[in-house]
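Next up: some structures, all given as structure tokens.
Bear in mind these aren't lab numbers, they're just calculated from the coordinates by the rules spelled out. Please read all numbers here as calculations on a predicted model, not as lab measurements. Cβ atoms are built from the backbone, for glycine too; each structure is taken alone.
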Structure 1
């Protein structure tokens with residue numbers, strides 16, 4: 001399964017790397033690709049992960065996830 005998060009607050013490559021590292025550490029996430037230009041994180045899941053956990057992870061990293069959808 002793949003999900004796309006829309007994320008506000010990322011300003012630079014360091015921000016994107018911080019979000020990518022945080023999301024990659026979530027159990028069940030097998031791959032993460034963050035785009036500054038699109039303000040998105042594309043996540044590939046190897047096991048079920050709740051949307052709330054993904055949204056909370058982004059918030060704990062200091063950014064605001066404004067949406068989530070399945071790809």
Structure 2
């Protein structure tokens with residue numbers, strides 16, 4: 001009741017094909033995950049830069065208000 005060599009060869013070829021397909025899927029998913037990570041880092045950088053810019057503008061505005069009001073006294 002041993003399987004024939006031909007049946008084993010066909011099963012082996014099928015498994016190799018399935019393995020290659022799964023490997024391509026894994027590679028695609030890894031690439032997608034890397035893209036998402038880099039996009040997230042880029043967004044965080046932009047949020048940080050925007051926060052610094054807004055803080056700088058608010059600081060300049062507040063200091064301008066203080067000096068303008070001081071001159072009026």
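Distance in nm of label points 7 Å out along Cα→Cβ at positions 24 and 48 was computed and gave 2.7; which structure, 1, 2, did it come from? Mind showing how you got there, number by number?
On the way: 1: 2.7; 2: 3.9.
Traced to structure 1.
Work out the source of -9500 here, i.e. which of 1, 2 gives that when helix-only ellipticity at 222 nm (-39500 (n - 2.57) for each DSSP H run of 4 or more, over all residues; to 500) is computed.
1
Taking FRET efficiency 1/(1 + (r/R0)^6) of positions 8 and 56 (r between Cβ atoms, R0 = 30 Å, to 0.05) as the quantity of interest, name the structure among 1, 2 where it is greatest.
Across 1, 2, FRET efficiency 1/(1 + (r/R0)^6) of positions 8 and 56 (r between Cβ atoms, R0 = 30 Å, to 0.05) peaks for 1.
Ranked on Cα Rg over 2.2 N^0.38 Å, which label among 1, 2 comes first with the largest value?
2
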